[in-house]
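Take a look at the structures below.
A short reminder: the numbers here are calculations on the coordinates, not readings from a lab. A quick note: this is a predicted structure, and the numbers were derived from the prediction, not measured. Cβ atoms are built from the backbone, for glycine too; each structure is taken alone.
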Structure 1
Amino acid sequence: MSPLLAPGERRLALVGGRLVLPERVTDGLALLLHRGRIEAVASESELGEATERVDVGGALVLPGLVDIHTHGALQASFLDARDEAFATIVQEQARHGVTALLATTSTAPLPSIVAALERIRSWLSGPRAGARVLGAHVEGPYFAAAQAGAQDPAHLRRPDDGSVDELMAFADAIRLISFAPELPGAAELTRRAVDAGIVAAAGHSEATDVELAECQGWGMRHVIHLWSGQSTTRREGPWRRPGLLEATLASEGLSAEVIADGKHLPATLLRLAYRALGPDRLCLVSDATPGAGLPEGSRFVMGEMTYEVEGGVGMMLDRTAFAGSTTFLDGMLRVMTEGVGVPLAEAVRMASLTPAGVIGLAHRKGSLEAGKDADLALFESDLSPRCTIIDGCVESGRLTRGATP
């Protein structure tokens, strides 16, 4: 980690790049950074002599990517509850342009989830290298068995079994919790989460639209990975009962996620989600597992389950379900722009400003706007990452200074 500017130095302007703003990609603008913050977006011709310029040589300048659903990388899992595992994950994420994330757990024995939350709380207490951990996403263990997917079926629970108290003891460290809205106790869990300032999300669920609506009434407002572990329309005699998927796509207030690795969902479904929800409600998430960054055929462990990398994605050993992704958000930007045809500014928004907004941090993260944290990533024109900057410091890659006028 190397500072671009020490406190008291003059302002720094990144010039010669293409800035990816929330609504457009633009040339001829400079990004002014000062003391870990974005000070302004201004015309290069308006820069004063007191400003040091760094020419980024035509790079795309993106806001730092924000991953609100990611489990691990390079054989390391947040469920490992070790500083070494956390460091491996966040430093690898930074190499892919991610500047902030939610450390995501999965269904496991309750003591393992609690240990991970204790480690996340500890990790939040001081500055660390790599992508910043903004808190925890507790995914599971309150899921429907029929929609468990790669979640460990041996440790599924119900929200009314008394275990919620143990998790809510870490409400200060949890930013998002996902569970099945139809389970007994789900409405009460929604109320408790929302009262504690935690985003309540639906996932791995057999819920009908009516069951989802009950939790929405208590403040549920997000849905994890569309089409993955979700109920769809079913027939009861001549009647059709919408499931979680249709209720989400038809909603006006829910935000949702897609795993845009080109494996979990074909382009047609990604395009449908984009058209239904738009870039202000649809988030790109990696759902990266400890298999992310590993070669084909590698086996990896998360909790008490073992999986394998096959065909560029995590797999259950019996091949009955995907087991998370092995792709990071930079790769998903390429899928959305090249494979789905989403404009670059909107694809970037779905991987930065929109997820930051879901967890209530859009005032600080997710776009190149004055007053926000100096979290950004420089990408080549092919969307391969060149350099990641967090709080005004280079975390990954290299940024070469140009001559000072």
Structure 2
Amino acid sequence: MALPWTLHGDGKSVGAQEVVGPGERLSWPLTIGIGTQHVVAMFGATFLVPLITGFPPSTTLLFSGIGTLLFLMITGNKLPSYLGSSFAFIAPITAATASAGMGGALFGILAVGVLLAIVGVVVQLTGTGWIDRLMPPVVSGAIVALIGFNLAPVAKANFSAAPLTGVITLLAVILCTVLFRGILGRLSIFLGVIVGYVAAVIGGEVDFSKVASAEWVGLPPFTAPSNPFENPAVVFGVLPAFLPVVLVLIAENVGHIKGVAQMTDAKVNRLTGRALFADGLATMLAGFGGGSGTTTYGENIGVMAATRIYSTAAYWVAGLTAVLLGLSPKVGAVINTIPEGVLGGVTTALYGLIGVIGVKIWLDNKVDFSKPVNQFTAATALIIGVADFTLSAGTLTFNGIALGTIAAIVIYHLMTWLGRVRGTA
């Protein structure tokens, strides 16, 4: 069977201004090299999510790789993208694990995947206009920002476990960002973890006892989601915390596709429905087996922007590499040795960066905060999310992320509608 890529030029070199499109590839040695670079770009963020949430890293890596391969197939090898662990799941997973165990958290991930897949089908049939109307920039920016800032107490708890290690890790992240350029600069989080980890080893904070006994090759641990009908009050009670994640994943996927379309071909926008469906399916599979939910990765867009190589062949290499890493229990055991102090240092920066991404959405779209509708939408949602307001309704409990998301959408559309009725909009 013929492979779906055509060779770009002689496959051995690329001119300074040349672009390698999604349907092209370089020679296989170069393609493998580019694919490995994508693995490095996604790895730092992808393994942090299971570390923070307590999920098995090797399982998450495995489903991340499988999800990427499914994404490429569903989008017909026309949309270069890597599906890594989504940070939007961290807060609801943390809350759900505390109240309903890992199985309850996996049920929430599964539910998000189902909803996202349904949205993908709807978008494929109707287009993306309704998404833009439901979540204009002031709303989507507020949702992303409050998710990041809502996680601040988690970062503080980890940081407090080993403050010196946390400071070393955070300082390393900042210095790597300032001192390095290109791919090293983009890997500042990953490099900061390495520096903090070395400091933790020197300080005697790392336990290697489980690494030696772990096999080099083997299946990762799999966990099934809880049966919602065995304990419906508890299991269904986690859903309000997870539902806002659907909105974040939609925003991330749509933004990713628009970015790729701008760098390659506007026709890529037609794949939005397929991309959402594929990410939903990948998240469903992760929820079924014990991995974290997925999303399209901006880190890999950065690699493409720097190299001008958009070949989906490189992403097949990245996906297959992630699957192989997921099949090594020893890799998972090593990742699990990273101590709390290191996580505290890196998440102090990381959670803040998630919040700043929301602010960036406002800036990029020139949101006018002189308008009361934008002021109240953002201000109310952020306070609810940062303070982690909670509301119980029967057996259901809504946390700050859920309530903040609802507030952002309702306040914006209510004030906009009233403004039109009064003729002041």
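Observations
- Structures 1, 2, by mean count of other Cβ atoms within 10 Å over residues 140-147: label with the highest value: 2
- Which of 1, 2 leads on distance in nm of label points 7 Å out along Cα→Cβ at positions 300 and 340, largest value: 2
- Structure responsible for -23000, with helix-only ellipticity at 222 nm (-39500 (n - 2.57) for each DSSP H run of 4 or more, over all residues; to 500) calculated and labels 1, 2 on offer: 2
- Structure responsible for 5, 24, 33, 24, 10, 3, 0, 0, with P(r) over Cα pairs in 10 Å bins from 0, in percent calculated and labels 1, 2 on offer: 1
- Each of 1, 2 could give semi-axes √(5λ) of the Cα gyration tensor in Å, for residues 12-171 alone, but the derived value 31, 25, 17 comes from 2.
- Origin of the value 16, 42, 29, 13, 0, where P(r) over Cα pairs in 10 Å bins from 0, in percent, for residues 260-363 alone was derived from one of 1, 2: 1
- If mean count of other Cβ atoms within 10 Å over residues 164-171 is computed and equals 16.5, the structure in 1, 2: 1
- Taking relative contact order in percent (Cα under 8 Å, 6 or more apart) as the criterion, the largest value within structures 1, 2 is that of 2.
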